Structure P
């Protein structure tokens, strides 16, 4: 690899790390609300929150505003590293999959996004998401057991072994792969179509924002069922409630109804729309 290409890869990695960390911090309350909505039992009258706004207001009123940042450290670390891994992997896969003219078609862009999503799911997302989800779920207990990120990790490993931080690996892999495949391919396809009208010219920020928003909306609603299953599989009672991801999905469908697969879609959409665009 030439020095120029190496510099480009390092720049891409650094940009992903910094942007991912900032993004995770700014948007964390929406992640907290989404996770709480997905974890609550919707099959009975036990649900604490009626929706995203009620969840946020109730949490602030009963536990203070900083409660919305429970588990933030796990997500920020995970988001920063995940973004770096995603940018790096996607850039490498683009080089491998581009045609003789150096262009990347929609299907090949989807393959690159799928590969990047799978890699980030295995290396980063599953352990950090598991820890984050358990910290958020633990905060709902009358007497929380986890004193912080490090104590939470030690307790999870002590009680469940190293595999305890890899709960929900399958839905995480499927969600991350689908996230990147749908998002990158949608954004890339829209970008190519718009650039036909002004070849060689940079697209206006308004068009770029619109393309990113459209890609984000499609991504959120097409992958929400996987996100819901992922969250439930990483909850504190997952081991006693679900045999595996498929059993979890079946219980959600039969006990809570099909619309339960889109719990937390609004806060997740809000977070995704302001996240890093390629």
Structure Q
């Protein structure tokens, strides 16, 4: 019943100031790219090397990207949130008008999934926004993309890292991840800030010719790579520019923030370097 559901003021406070909205890239990056998170990622990879290799084989998603998402989302399961999911979603569905339709829909998905998976709706714990498990899936994503990767009969993304690994890989593949393709290339811009190209957003749709006309350097770019997005991130001494491809876009389908996707990309690269040593 809904008698046991509690509206939480702390949730309303948290939702109004997420890190992506309030910090520039040079501060945001420092939260996620740390020695501790890199070391934790290497340890997680060592512990779950077989499952990560199996996910890479089946879905084509690089092991380090799966690990980095788990690192950014929950520090490899160390922080899966402290709210009952039903409280978080009910609070936001009925007390947060700006996104009320979205959270009402997620609440409905949550109640359906607890019935489908035969759980009590009062048990699952998650973030202030109702995201669940090691990979912080919203209920609609859980219903659509979570997989029982170890085939034990349950899709358990809370306590089973194997299911979490498979579910993240499945999510990215279904959102257009291309096996073996690079994610971003750093670039620089000669001339005025290419505002019109930045406005085109995260979906890669800009041709090499358009980039050249706008003064964007292609010096790093392997031949044949067309359909790109231009990403600007704020460093202390000005903007840095990146050319992003389909896999960067796939990561932004997990969280629609360019800073999030870049944090995942850079953390992944550093984890891979350490893991290979």
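A short reminder: the numbers here are calculations on the coordinates, not readings from a lab. This is a predicted model, so every value here is computed, not measured. Cβ atoms are built from the backbone, for glycine too; each structure is taken alone.
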When FRET efficiency 1/(1 + (r/R0)^6) of positions 32 and 152 (r between Cβ atoms, R0 = 30 Å, to 0.05) is calculated for structures P, Q, the one with the largest value is P
Value -14500, calculated as helix-only ellipticity at 222 nm (-39500 (n - 2.57) for each DSSP H run of 4 or more, over all residues; to 500) from one of P, Q, is from structure Q
Which of P, Q yields 19.4, 60 for Rg and Dmax of the Cα atoms in Å, for residues 24-119 alone, as computed? P
For distance in nm of label points 7 Å out along Cα→Cβ at positions 80 and 192 computed as 5.2, the structure of P, Q it came from: Q
Assuming 10.5 is mean projected area of the Cα convex hull in nm², for residues 104-223 alone as calculated from a single structure, say which of P, Q it is. Q
Supply the structure label, taken from P, Q, corresponding to mean count of other Cβ atoms within 10 Å over residues 56-63 with the calculated value 14.4. P
